[in-house]
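Each in structure tokens, the structures are laid out below.
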Structure 1
């Protein structure tokens, strides 16, 4: 968007600096896009959930751990993971069921939360 603005301003004011700057911004965006897609390989992220127990009763607690592993050699600067649960069956007691973080290469991040079931079951 800024590239188009600088190109237009360069043509309107006959200013070669603004024109060259707009062309530079435009081509840098076009060239950096494939590099961005190459580095952001989402298959390198492994996310799994561990439950403390499989069977729970009403008014009991379930401790849930979510483990995020980056198996690649590139870091993810902004990562948001949300672990969904059915609010009709469970009530969030302690912690949060999401995380926004940064993960480096070959790094593991864990977060946990506690749910209380509203009904008995598996």
Structure 2
């Protein structure tokens, strides 16, 4: 079975108690993933900030969003960029400023995800 096929199935990647207040980096099928908790929702992003390519797993969770440690770009659980610190307030954030989001579920004390294609967060 090829790795491509495996990307379309659910994989357990962590236990619920392994995911605390900070993002966690996991690697599955050669894909680096930033796993984090937004309030009661578990979210999985491709571990790559679209701004400068920094690992989002090095960032922090603030007001239910994930902030990149490099320049502070901040992403909502749906992957949309909601804050660019260097952008003047009168300029809007481009709609294409988004990170890749993977489907996740938290059940039976496990966090599971499908890491084959991007979708909105699903808990």
Structure 3
């Protein structure tokens, strides 16, 4: 989860410590039915396989992009180094973060999950 915008291991944070602080889980990344650009990029590029590690990657990448909206591949690799995946080999994950950063830099916002192609 993100605690005051910083990634933390939720299983190691006492409830008392989290009281009255901003908490974001992977479910909180989307804006209603509008997917976060990272969620869209992960789905589009097949960056998630079993899905076990995906919430952590999405949250850590979100924290990275909030402080560094145009990260380099080494920046991404360093930020995500503490999150492990046994399925993908990381390339698709790095590419998804790069895609989301690129789209955000070009003003391409979240996508509506109920209507991903923008139809009325």
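Any read-out appearing in this document is the output of simple, stated calculations on the displayed coordinates, not a laboratory observation. Computed from a prediction, not measured in an experiment: that's the story for all the values here. Cβ atoms are built from the backbone, for glycine too; each structure is taken alone.
When mean projected area of the Cα convex hull in nm² is worked out for each of 1, 2, 3, structure 1 gives the greatest result. Quick check: 16.4 is what I get for mean count of other Cβ atoms within 10 Å over residues 65-72, calculated from one of 1, 2, 3. Which structure matches? Corresponding structure: 1.
With distance in nm of label points 7 Å out along Cα→Cβ at positions 49 and 73 coming out at 0.8, pick the structure among 1, 2, 3 it was computed from. The read-out was computed on structure 2. As an exercise: helix-only ellipticity at 222 nm (-39500 (n - 2.57) for each DSSP H run of 4 or more, over all residues; to 500), calculated from one structure in 1, 2, 3, equals -500. Which structure is it? Structure 2 accounts for this read-out.
Computing distance in nm of label points 7 Å out along Cα→Cβ at positions 17 and 105 across structures 1, 2, 3 gives 3.5 for structure 3.
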